[in-house]
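Got some structures for you, see below.
Just so it is clear, none of the values below were taken in a lab; they were calculated from the coordinates. All values reported here derive from a predicted model rather than from experimental measurement. Cβ atoms are built from the backbone, for glycine too; each structure is taken alone.
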Structure 1
Amino acid sequence: MVKDKLPEIWRKNFLNFIRYRHLSRALTTIGINKGDLNEWAKIMTEIAIATCKSLSWSIAAEGHVCDILPISSHKYLDLDIMAFDHTSRSDWKYPIAIIELESSQRDYDVAYSFWKLMSVRSYFRVLYCYRPRKSKGVELIHELEQEVWRALDLEDRLITKGIILVVVGGYERIATIPHTFFQWWVLNKDTGWFEPMPEEDVNLLGMKYLHRKT
């Protein structure tokens, strides 16, 4: 797997797990009826976990104890999901991916989750969050750029390695899950701005990822 292609591979696998496991209807029903957000979070977490496993990563998350480190746990450093490359020979290895799923509508809560991701060394950082409308999602992205990323000292930004992906769901498009509901943004660390991922046909996923044991 080419690490630089991780955002594209992650998006394809994530969206296809929603489709092929028939979770679109469950998420749409919860969203339209303003149902149980805990159930929504549980489904989204399981989709993210399945996506990690499709990449052959070992994961630590609620209900999923990870024993790849000398201390086994279902959660490390209070992060929702932490994933490890099991091929690494080090006992105390850095995570290859860390994921936060933030349901709050408060900007400070989302910024806090983003800051948590920035504070832990990992190659691939992913934040899921939500706003009522697409325009509000764009405003949130600008908020994260200015108030979190650009607020860091230049030296701190330079030593932050890897890929940073922020996924914003727009509730006004709840009926379109898994298609245009999500906006996908990757941080360009050279410019300091988030850039939207180009649209592509999610049906073109190499199904070998989905056929692995999950």
Structure 2
Amino acid sequence: RVKSSASTTSQLGYPRGHLGYLSGHEAEALDKFKNVLEERGAWKREPASHDDQTLLRYLRARRWVVEDAYKQFKDTEDWRSANHIDTLYRTIELDAYEQSRRLYPQWTGRRDRRGIPLYVFEIKNLDSKTVSEYERLGAKSTFSDAQTDGKTPPGLLRLFALYENLTRFSQPFCTQLTDREFPDVPVTMSTNIVDVSGVGLKQFWNLKGHMQA
């Protein structure tokens, strides 16, 4: 059972709802969530197929409603399996990965005061021609050994290689750094800034589809 060490400070915001700062209700929800996942064959306890901080992300997203969190977890895991996301991340071609990285938010190497990685999306560096070429080249290939479910566009799947880097590298790395508020709390979030300085209305309109993705 996860014990809560919630303080007056944590009750006002971060790190409320995170590992080590759970209310009694939230700790009970986590226990129940684990039991539901295990009973339905979606999660293994020993060794844990997903750690507590990962499970808590689903509970926070679904306002601690266990059945809602289970549905999101199951749908996500089914989708990841169908699209071989682990294989995608391990085998994506370097050039394709770097091309994707230039077109989406990038980690600046900096963190906010909570120690959460700071990502910046500079729109002014994008143009419709570059985006169109990226989408054309990625329309039929993930540039990896991963198979797809035939429903998710391969070009969009390349974006998830970047997300995997966030959860597998950036967040674990930032968790190891203790020069932050609440250094005992695992980092499971990112701070994202969209920089629209120097972007005209026409450029913004031409890129709206890419940004929505």
Structure 3
Amino acid sequence: MSTEPSIQEIAKEQETHSKSGEITERLKPEVESSEVLHSGFLRLIKDTLKLPPSYQKRYEYYKLDTKGLTAVSVIARVKDSDNHLINIEYRHPTTQFLVGAPGGVIDKGESIITAAQRELLEETGYINHDLSKYVVVGSCFPWPSVTDLKLYFVAVHDVEYEKPPELEPSENLQVQLMSTQQIQDILKSQSKDCTIDGSFTTAWLYYTLHSLK
């Protein structure tokens, strides 16, 4: 018989310990056991958790371990224009082409800024050779319910076309130039259609906040 608690049981237990309305101590679950189910570029791990506050109930949690990898996403504006470099990229789990920003994994020993410049050039063919023009505007855990991957957001202006993109075999994307208004219109249109990479909305938010300073 499964020892996993139902959602209702978890909610009831949490309610019991917060009826006073006061902020209670934040308790983390304990990892009773951990099993690697697959190991490749990422590791698929099943953790058996003992849930607070009693630590009597158990829950099986599946996660993707990045092995310490981090990634970068770049909002880049083309020189002498209001156009930004946008990727329309196929994302297989969704079976759709999604609106996103250039970016990728930060290589071992590579800085956030250097990775941003490299990924931008590889995916779009555009670059600003002055590293001081690249600014880290934010970071987040984009998929914390699934993975520990940390994503950094970088803004850069005055990029210029240098050469054709050098895409990896698995990268299926097209680069488009979009104005600020076009991007905002796309974001506003997402109430019914879902054609946006979620990390792009966060990248654009950080970029906009940085531009307002």
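Ranked by distance in nm of label points 7 Å out along Cα→Cβ at positions 40 and 56, which of 1, 2, 3 sits at the highest value? Structure 3 comes out on top. Computing helix-only ellipticity at 222 nm (-39500 (n - 2.57) for each DSSP H run of 4 or more, over all residues; to 500) across structures 1, 2, 3 gives -10000 for structure 1. Assuming 8, 35, 39, 17, 1 is P(r) over Cα pairs in 10 Å bins from 0, in percent as calculated from a single structure, say which of 1, 2, 3 it is. Traced to structure 1.
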